[in-house]
Structure 1
């Protein structure tokens, strides 16, 4: 049976882009007599707000969506992510990174005179691996001093462990990709999987949750297509099932810019207050009412 999900973060009000993503996942499940799940991705407790979570439920019910209960909230499952991190650490594919964003930016800027030494990914320069080869002694000393740190995935070592991987793409990737895709494990570099103050990053949490909830078809925007490569790698490392992916087009404004939670004019709450109906929203985003 197909199982889809919509997994918003309660850091602001839902907008038209969210409506498109939620309805796409819901309709995909309904058309195939499957299950639709709602998940609240509130692992960033510093930015997420319960009032926004409440608004998510109100907006989705107004659109006519129905989901299974109970709703999984990431903030209630930190132990799951800690267990996954321990498993990865035991494999030797994690390392402690003490670099701040400024440190990374400075190092990349310093390498500008030798651009062939700066690795580029689809989202810009990749983390240069500054802390990858720190000794265990130096890491322990810096952690004992209370320095802030992140846990990064050693993608090269991880890929050596898994070998060649693929995933099935049934949607529209950035260049119209369809069918079986070969994983480019290093395309996003050594991604952060957790921070001292945050138990898991998006990549780790979403892979863990999709597996535990039995999600079989992941519908989401094509801006997350490249994230699939590192998430497929994590699935293989952790022994999780492999879902099918269907990356859909992004909704944009008249200038071609992706909708943002900061743009209050396109929030569902604002549109509803101005008299819009659910069918109005569906027509506006190109989904048949």
Structure 2
């Protein structure tokens, strides 16, 4: 039962959120000067993120039961009752927002609550309505580093927005690769993902290429703003070009194998980028 409740919180997504939040806190504060502050920041963000994931499971439990990749989740399997999941998710979010308001600041608490609202009450139902759900969902996905920045600085200055933009753009090739690989499953569940709406893939591949192109100049902006040096600039530029090339290959072949290669590249891209910016940070 404990494992089932943990599964509801989507631990892999939670880990990514905590890493990007820490990055924003680190860069905004020009280093980590208080690990106590960082602890309460991550605790609050983790609670809100986990609660949002639980409520996402709750709202999509009927669809999850129809899809091959999700039918073994705790709610479709009947391991956890929907009412229990609903209460669990709400309590986690409220506890997280209160923790951030009490131990961090009101701005960070607001950003975390906004992220939960957009993810649960906008992005989740929008997946049944419009293919634009991917771009809408990328907004709460990009807020964690901005929240970390706000926790360290108390404001939303340009450096925080650059981190937000990098995360926002990166999510598009990442999630569109997933959507192409599992388009039949999404169709089975009734999700209006772009590969379901346009089965030939033209729109999907266009989105991948366009956002990959925009990601390249945005990803090197930390260097232009004096936040990092030449090592980060070179690494970000080369990785961005490589990911764009994989997107172009996928557009030509339309194969699941090349979609998987792009997905793997996006998975490796983000931690590599974060490692480079920490390694080459300039205060």
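Quick note: the coordinates plus some simple rules give every number you see, no bench work behind them. None of these values were measured; they are calculated from a predicted model. Cβ atoms are built from the backbone, for glycine too; each structure is taken alone.
Computed values, structure above
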{"quantity": "Among 1, 2, which structure scores highest (criterion: relative contact order in percent (Cα under 8 Å, 6 or more apart))", "calculated": "1"}
{"quantity": "Structure (1, 2) behind the derived value 0.35 of FRET efficiency 1/(1 + (r/R0)^6) of positions 75 and 155 (r between Cβ atoms, R0 = 25 Å, to 0.05)", "calculated": "1"}
{"quantity": "Origin of the derived value -11000 (helix-only ellipticity at 222 nm (-39500 (n - 2.57) for each DSSP H run of 4 or more, over all residues; to 500); candidates 1, 2)", "calculated": "1"}
{"quantity": "Value 13.6, calculated as mean projected area of the Cα convex hull in nm², for residues 35-194 alone, assigned to which of 1, 2", "calculated": "1"}
{"quantity": "Identity of the structure behind 47, 39, 29 (criterion: Cα extents along the principal axes in Å, for residues 99-258 alone, calculated), options 1, 2", "calculated": "1"}
{"quantity": "Comparison of 1, 2 by FRET efficiency 1/(1 + (r/R0)^6) of positions 131 and 267 (r between Cβ atoms, R0 = 35 Å, to 0.05) - largest value held by", "calculated": "2"}
{"quantity": "Structure (1, 2) behind the derived value 15 of percent of Cα pairs over 36 Å apart", "calculated": "2"}
{"quantity": "Distance in nm of label points 7 Å out along Cα→Cβ at positions 203 and 227 - highest-scoring structure of 1, 2", "calculated": "2"}
{"quantity": "Computed 4.2 for distance in nm of label points 7 Å out along Cα→Cβ at positions 83 and 163 - originating structure among 1, 2", "calculated": "2"}
